[in-house]
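Read the figures in this text as sums done on the coordinates, not as results from a lab. On a predicted model such as this, the values are computed, not experimentally measured, just so you know. Cβ atoms are built from the backbone, for glycine too; each structure is taken alone.
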Structure P
Amino acid sequence: MTVYFIGAGPGDPELLTLKAQRLIRACPVCLYAGSLVPEAVVAEAPEGARVLDTAPMTLDETHAEILAAHGRGQDVARVHSGDPSLYGAIAEQIRRLKRDGIDYQIVPGVPAYAAAAAALGQELTVPGVGQSIVLTRMSMKSTSMPEHETLETFARSRTTLALHLGVRALREIERQLVPYYGADCPVVVAYRVGWPDQLFLRGTLSDIREKVRAAKITRTALILVGPVMGEVTDFEDSALYDPAMPHVLRPRAAKG
């Protein structure tokens, strides 16, 4: 018996990996986070499968379901949104599985920031503009952040930020980021990426809060901050395909 932690991506069932789809179709028990994973993602669970939305359940209750499945010798598809390695709350589940001697595997999924960039039709690492991305979150009512992982610490680098759980903290985000990025720094709020009602709001650190308020967005949104989120056209081509720059797969520079 094995528990499969499956990354379902941000919402679009077509963004499931082939492996994720195969396991959902095969496992007689499917536990999915219904607040973030649409039912369409688990619709192909086998006939007669035990399919439960874990959104209203506690950790003890979900683990009890896994223990029961273990007793029956049934594999479990534990379906999470995005990629399980990012804010998937799987570490505490894995700790219990190890304690109880239950095997598990992790199946990666498409993270929200990648799906958002694809939907926006852009690259997040533009030569000379931004080559790094910080994936972080705001504390709000969630687990507190380590003391050295503050928003201001990341802001000092002025790199691209992908902020989870922050749409209700835009005033604080603006306060902390403006001194480093400037009030006119581009911001994109990506709401329910991959769902039929997905929405993207473009603005700046100085006006995005009002746009979000007008759109009545209060949850399930990713905030992307940094110069690369603007209409960037003035940048050099990557050296990767530069004919004058030889590399191991193109050892000779092209002649002019």
Structure Q
Amino acid sequence: MAYLTVNDVRLHFERFPQPGKPVLVLSHSLFFDWRMFQPLIELLHPHFEILAYDHRGQGLSSRSGTLDMDTLTDDAVALIDALDLAPCYFAGNSMGGFIALRLAARSPERLAGCIVMGSSGDLEHQLPEFEPLVQQLAQDGAADQVDTLMYIMFGDHTLRSPEYTALCAHWRNQMRQLGPEIGAAAMEVIHRSSVLSELKSLRVPLLVLAGEQDHAYSQALSKQIVEYAGHGECKVITGAGHSLALEQPVQVADAIHAFALSAG
């Protein structure tokens, strides 16, 4: 467990050294923290030095300033620079993907490759559906909305298969404990700006992974990222919903490893 103060916020991160290997930074989803990547880290650590961190206002990182995607991207830049990680691979799931795309478009010199999982480069397509939920989160926290959050964050296979019972029980309990402060982060997620126009000049190697059963962001939104970038691969992860890295870590690890081998 380690902490670093950048941009007037104290960020928590976990580092898994692997001398001589490329660096992979992992950026988590809303409602989660760095631990959503634990299965993925175990699979990828032989091939990468890995750093996973908590965004400001979530996990063990402190809350300071606004939680908009541009601020979170600035935090990622500062973290990469302070720890001398560049050029690194940067992989983000959902909210982490919003950050990954902004990093790739605005700080290409810092990235060896950009991996986006269950995310979008566009405005929020389900704003009318998500706005009342986020307002409720900001008022009462997540306990009464946990069934909805589980449906958004996980695919049908994960929610219904006995092999995932323990995983679902763990994250249901974690989300139930989120207080009203999570509403501020969620509000910034659903009211984020589009970065599609910025992707038209993207120079960074790009891998986009889409969950076959994603209830939040469709495969079409993943394909849209590649279309605007003009290069990259969009790969569908079978049996996964919105939290690809957690639901199908083997498929995701294989895709990231193969991408790094081709990009490097």
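When volume of the Cα convex hull per residue in Å³, for residues 43-170 alone is compared over structures P, Q, which one is greatest?
Values: P: 165; Q: 150.
Going through P, Q one by one, volume of the Cα convex hull per residue in Å³, for residues 43-170 alone is largest in P.
If you rank structures P, Q by percent of Cα pairs over 34 Å apart, which sits at the top with the largest value?
P
Which one of P, Q has helix-only ellipticity at 222 nm (-39500 (n - 2.57) for each DSSP H run of 4 or more, over all residues; to 500), as calculated from the coordinates, equal to -12500?
Value -12500 for helix-only ellipticity at 222 nm (-39500 (n - 2.57) for each DSSP H run of 4 or more, over all residues; to 500) corresponds to Q out of P, Q.
Taking distance in nm of label points 7 Å out along Cα→Cβ at positions 59 and 179 as the criterion, which structure among P, Q has the greatest value? Show your work: numbers first, answer last.
Values: P: 3.5; Q: 2.0.
The structure with the largest value is P.
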